[in-house]
Structure P
Amino acid sequence: MTYKNTGRIVQIIGAVLDLRFESGLPALYNAIEIPNGEEIVVLEVMQHLGDNTVRCISMHPTDGLKRGMEAIDTGSPITVPVG
């Protein structure tokens, strides 16, 4: 079983989300996944704001996301399979 760094949504403004992580901030450009029903919303960390908070840009529509939802740090940047 691997440890997952998890946080919570604290603010949503359009495609920009602020997330708070209690056990360590994800690195800049890391991919963050938020389970939203049957789909997973992928975010990219853009800025460390302080107070264990990061600002992210969503790669998907943010409809249905709410404050307090769990966010999971993948530990790596967004990747796209090629070839």
Structure Q
Amino acid sequence: MATKAYILIETGVGKSRDVSDSLTSVSGVKTVDTVTGQYDIIATVEATDLNAIGEIVTGQVHTINGIMRTVTCLTVESDQPA
């Protein structure tokens, strides 16, 4: 079973579209949603284990120009609607 996480992303002013476009090309990123509120983007990532999630976040996501700050939330339990 894959490890899943949500990355809450704060971007620089006017950078949401560029960051969103860049995230779609990152291996392991499954969804990218532009949202309202404290964060500008929420990305869903999946990988084989926690170390792989860490590599995606620190090795790929954090290198994207325009990202100011991230918070990564690991999924500990997932329920599917009936």
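Read the figures in this text as sums done on the coordinates, not as results from a lab. None of these values were measured; they are calculated from a predicted model. Cβ atoms are built from the backbone, for glycine too; each structure is taken alone.
Source structure of the calculated read-out (relative contact order in percent (Cα under 8 Å, 6 or more apart), 37) within P, Q: P. When helix-only ellipticity at 222 nm (-39500 (n - 2.57) for each DSSP H run of 4 or more, over all residues; to 500) is computed for each of P, Q, which one produces -4500? Only structure Q yields this read-out. Structures P, Q were shown, and P(r) over Cα pairs in 10 Å bins from 0, in percent, for residues 7-46 alone at 33, 58, 9 was computed from Q.
Structures P, Q were compared on mean projected area of the Cα convex hull in nm², and the highest value belongs to P. Please state which of the structures P, Q yields 17.0 when mean count of other Cβ atoms within 10 Å over residues 39-46 is computed from it. Derived from P, not from the others.
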